[in-house]
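Structures given as structure tokens follow.
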Structure I
Amino acid sequence: MTFNEIVDFLNGIIWSNYLIILCLGAGVFFSVIMLFPQVRLIKDMVKQLFSGGSSESGVSSFQSFAMALGGRVGTGNIAGVASAIGFGGPGAVFWMWAIAFLGAGSAYIESALAQVYKEKMDGEYRGGPSYYIEKGLGNKVFAYVFAISAIIGVGFFLPGIQANSIATSMENAFNIPPAITGGIVVALLAVIIFGGVKRIGKVAEFIVPFMAIGYILVALLVIILNFDKVPGVFSLIFSHAFSAKAATGAVFGQAIMWGVKRGIYSNEAGQGTGPMAAAAAEVSHPAKQGLVQAFSVYVDTLFVCSATAFMILIMGTYNIYSEAGPALVENLPGVQPGPAYTQMAVDNFFPGVGFGSIFVAVALFFFAFSTLMAYYYYSESNVAYIARKFKNHKLVFNITRVTLLVMTFVGSINSAGSVWALGDVGVGLMAWLNIVAILLLTKTGVATLKDYEKQKKQGIDPVFNPQTLGIKNADLWMDINKKYIK
């Protein structure tokens, strides 16, 4: 077997329907066992998003939210949604919504666990799956396997894919050579990541809301001025989400598979990346950041992904392909699922001005750049875990930064090709390992929510004391809340 065949074989196993079932099942399980906090506590999600501030050791709740959302909102929100519609039909959008709603439960658990078991290294909070796997499950081998998978996925291969998306879109829209775009992206990224987590948090706090709101506003303009088509779009989505007929080109199974798969890929709920950003937040109780990160899943899928879906479906700029390959619905002859669907939707809305390619290029730049910042922080978090006993952390982090910058530039001037497949191996393995871990740590994760709600009912601002809950290996919290804990 060739190297590419081996990678494809691994992806076929890792990204099988079993992973989709596992992610969907975990979301259902956590949502039910916690009595659907994504509905009951929606007000708390918004309130905690803007409460609290940063400290010398951690970023604010909103900065942590922006960092995680920057990782969730990427090229998948444009290309991923188009792929879901192209291969799963309009009904796939419903299943993207479903996995976002259920995935919010998984996002709460993993982010709360990241807070419970976080550590302080070089004066900054660090945490994520590797940390709670070791401390909560007592399994260092399991933890190291996750850390290595994360470094391979988000540190070596996926940055090049995001950079390639930026370079390609800029070349198509403005005829800028990929090498020049790559150099600019690397220079901007270097200024940010060499400033550490605090600088990443501050930049994300500005970029992420700006890019998401700007993108959604354009989508709203398309929706408002075509409001008469909105009922038809909803009808299309819901009628084909459960249809067993290929009336619009996609059968029931395809709609579920592509909707769930692209929904998971976009919002990352359960994949283990969001908890790394969650751990950096300065809060008085893990549940506060768990609720904030659950809300970030909503923003990613229900708002940003929906914006793309509605522009495409309203303007009719999509094709639908069967699993065998031929087009079953062909509104755009020969055009494969991808950013072109969104580009053509905007071009049709603004005919004759070529606004679509420019809009998509700018959107992709901000989406992908924010994801690159998040990828670096995720890489650093896992490198920090592995190198905890290494005395010169600064040297290790600088090597990590330079490596990511090199991979970013290489990706911008080369075709994504097999790099996508290699990145998928790392990310898919992360998802398997993380979901198994959080399922095993269900008791601790659920305990944080119960403790939070109990204190809220008593009329006090929740403060976390691991000793009262019988949680071990969370001694850092005794220091964090020492002025409250007696």
Structure II
Amino acid sequence: MAKDKTTFSCTECGGNSPKWLGKCPSCGAWNTLIESAAEPAGAGKNRFAAPLSLTGSSPVMALSDIEATDVDRTPTGHEELDRVLGGGIVEGGVVLIGGDPGIGKSTLLLQALDSLQRANLNCLYVTGEESAAQVALRARRLGLDGSRVQVQAETQLEKIISTLAQQQPQIAVIDSIQTVYSDQLTSAPGSVAQVRECAAHLTRFAKSSGTAIVLVGHVTKEGALAGPRVLEHMVDTVLYFEGDTHSSYRLVRAIKNRFGAVNEIGVFAMTQQGLKGVSNPSAIFLSQHSEPVPGSCVLVTLEGTRPMLVEIQALVDGGGPSPRRLSVGLDRDRLAMLLAVLHRHAGIACADQDVFVNAVGGVRISEPASDLAVMLSISSSLRGKPLPKGFIAFGEVGLAGEVRPAPRGQERLKEAAKLGFSVAIIPKANAPKKSQLKDFEGLTIHAVERVEQAVQLMRELQGMY
């Protein structure tokens, strides 16, 4: 019996190679080629519509002559999910949501579909990983008794699209895209070719019919969405579930959004009744200390359009011949850079000390505006003296020791003042004008230009309080 022919597909670009190579010949990515069954000759014919003739092609128009209208949005009934989506679900939009197993993707989408169905919208839940009975059992556990959401247990693409054409739902969920397969391809479900092909067909159906489609995607052990990277380029919105499965809090972050802000986050709490939105996420990212403790500094970070207060904790302890630098929720390489700047420009040496930095609550902070808070928390831990109660800080620090402004500094200060904080060290460029000080009543603002000024001011404040 002849051996079936195989080919190697790139998970980044979807390119094919007849043999395994360390480097993809199409996009140049390393270690991305995986083996899959080769498609027989002619298998790809007639899978797409025939090219349009010259008389039937779309007209060419000047950009100024095209009427631009606002996109209508349908709220899901979950405020935090609507925030991440940019206000709600868009007609004909395609959303891809990924996350670790068991983190709550299916639970959130089932809750959202139930809310939309109760608002008299036609909704369809297509499950390829569970039976219809299992979905019904989960709905009862979530307290969704009497839900009229339509459910179909199917994995064949052609049957799914036929059902979508017959039912014509406003919103459809495909859980998950890795379980869907097309008869036009011989490779196994979840392979690069199948995922790319099925997602392309579903996307075209959404655009032509106006049905909003939500695709659930698996993730790899590195945390990236499984399948070809082109999958993220096809869809309109990409959402990632973040958070520790051992914690009750979940973060949904928008990595890509054609209809809203990128890096917007929604915060949820996992309860017995499913996922519930957290209206004040700053409360879960701040530790409750009866008295200020050394090494703790509150940062006002910006996630999308939302200012949030996150506690940065640092522990500086005596190290051996090879001191450790460890950060959780923050960039480790940036931590090493900040320690060098702290030594060079503020005279604070940690070369023989172990330095551990943590962002409380499991949140991941990527913006450089966290630099000043990290440096002040390290200095506080090294001296063993706490920062004043109600103290916040933010600002980017350069290699020359300058403190650079953070975007939307006024909104950060308003959030801190609203939550009762009283002392702030911020970049001078973010300092409000005298006419604006009434907006920050109760908050004493200290503006600095250099790292050494911030450290000196911190020591003076520690002596005062």
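Of the structures labelled I, II, one was used to calculate Rg and Dmax of the Cα atoms in Å, giving 26.3, 86. Name it.
On the way: I: 21.6, 70; II: 26.3, 86.
Among I, II, the structure yielding 26.3, 86 for Rg and Dmax of the Cα atoms in Å is II.
Please compute relative contact order in percent (Cα under 8 Å, 6 or more apart) for structures I, II and give me the label with the greatest value.
I
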Note: helix-only ellipticity at 222 nm (-39500 (n - 2.57) for each DSSP H run of 4 or more, over all residues; to 500) at -22500, derived from one of structures I, II, originates from structure I
Distance in nm of label points 7 Å out along Cα→Cβ at positions 34 and 210 derived as 3.8 - corresponding label from I, II: II
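Every number here is computed from the coordinates shown, using simple stated rules; none is lab data. Remember, predicted model here, so these are calculated numbers, not experimental data. Cβ atoms are built from the backbone, for glycine too; each structure is taken alone.
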